[in-house]
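Alright, structures below, take your time with them.
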Structure 1
Amino acid sequence: MGKMSSLIIEAFQQLYPEKELKYSVSLKYSRKFKPYNANVKLYGNSLTFNLSKEWKKISKEIQIGLVQELLVKILKDKKKTMNMELYSAFLKNIHIAVPKTKTDKILEASFNRVNEAYFNGMLDKPNLEWGNSSTSKLGSYEYGSDTITISTIFKNEKQELLDYVMHHEMLHKKFKFQNQNGRNLHHSSEFKKMEIKFENRGLIEKEISGLARKHRLGLRAILSF
């Protein structure tokens, strides 16, 4: 039995001491993922765990917690263990040590405006980068790389629209996630209370919907040319 497979087996046995592991399992460390990302895939009777290469350097206890998080997700369970708590604590604090090497003048100006207006200037600046021209995923915050990514459809639009999406992703950075009934909650009540404080929120959401629709129609026109 390989060392990596034994880690999965140990994680499963801690999580389900009364059950027998009936899956064939494998674990791979990949350079294709962003820092500290991971996933699990179920094919028939095989479970494959894919972790970013950065996890190799992290303690076995925390990696077990990560594997257990992936297990309860793929098996649709609500269990919680001490290792999973360790993993959550690690992920919530990894941003402190992540190098801040990515930035952009437009995004940095937006971050600074929102930080002063809604966070009293207290939120540490993360990595900031433009994504693709997605109209479905307008922004994202990656815990492992401490990176806010914004769709390029906002690049030449009114700053209020960009600031609204930036504000949402900054809330993810501030609140991270909470565990509730065995599930990780990314939009907590505190998150929602702060989200609705954004000025002219209703009007801006309508404008963003219109902007996304315009870009989708433009793409269809290009594809049908």
Structure 2
Amino acid sequence: MITLYGQPLSSYTAKVRVALLWRGLTFQECEPPGGYQSAAWREKVPMGTLPALEHDGFFLAESEAILEYLEDAFADRPLMPEQAQARARVRSLARLHDLHVEPRVRALFPLIRQPQQRARLPELLAALDDKMQRLSEAAHPQPYMAGTLPSLADCGFAVTLPLAHRLLEELGQAWRLPTALSPWAEAMAQDAAVQAALSPWRQATEAWLKAARSHR
């Protein structure tokens, strides 16, 4: 049995959900025991982060480690190419997401609830656009980030880039992906597993935005 511990609003929970659905795996999803950042959760995950995965009694936190574990545990349903250099490229793009793109998107959240910080928007948008241009040069989607088939390189971007679009829309800022990434965006929009994985995340994000508006 596979249990995904997370929250609908969590981008990294959605990232793992994308991988699970792409693999066609059956799983249950629930909130962390005791609640996120509770003492009970920190006993299981000392860093207090989301998500975590339990599979037949084995418990693991950190989204990228979870995706690698699924690759090993369900080798008959791969999201990694076979060749070593191609696998390294997938890992490189996944790291680019976690270390360079996602933090630039996450930095937009304070601007939603704290209008006094919106003077920082041009700076943050320039930093994000710079990373997106670098991503378009590194990835060359065909139409997926690492080739003609979905891979672990796509899972994080499938959540983070729609989030960037939605947050900037909320901030009154029109935003477009670099042209080179358009085939990838179209592939994500047409992928049933991705859309199913993003559905609870989208609902939670809209609820959060509505609450944020009420606190301004």
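Derivation of every value follows stated rules applied to the coordinates shown; laboratory data play no part. Just so we're clear, the structure is a prediction, and the values are computed from it rather than from any experiment. Cβ atoms are built from the backbone, for glycine too; each structure is taken alone.
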(message) Taking mean projected area of the Cα convex hull in nm², for residues 74-129 alone as the criterion, which structure among 1, 2 has the greatest value?
(response) 1
(request) Identify which of structures 1, 2 gives the largest calculated value of relative contact order in percent (Cα under 8 Å, 6 or more apart). (result) 2
(request) Could you figure out which one of 1, 2 the value -17000 for helix-only ellipticity at 222 nm (-39500 (n - 2.57) for each DSSP H run of 4 or more, over all residues; to 500) was computed from? (result) 2
(request) Using log10 I(q)/I(0) by the Debye sum over Cα atoms at q = 0.09, 0.10, 0.14 Å⁻¹ as the calculated read-out, with -0.46, -0.57, -0.97 as its value, let me know the right label among 1, 2. (result) 1
(request) For the read-out mean count of other Cβ atoms within 10 Å over residues 18-25, a value of 19.9 was computed from one structure; give its label from 1, 2. (result) 2
(message) Quick check for you: by FRET efficiency 1/(1 + (r/R0)^6) of positions 26 and 194 (r between Cβ atoms, R0 = 30 Å, to 0.05), which of 1, 2 is greatest?
(response) 2
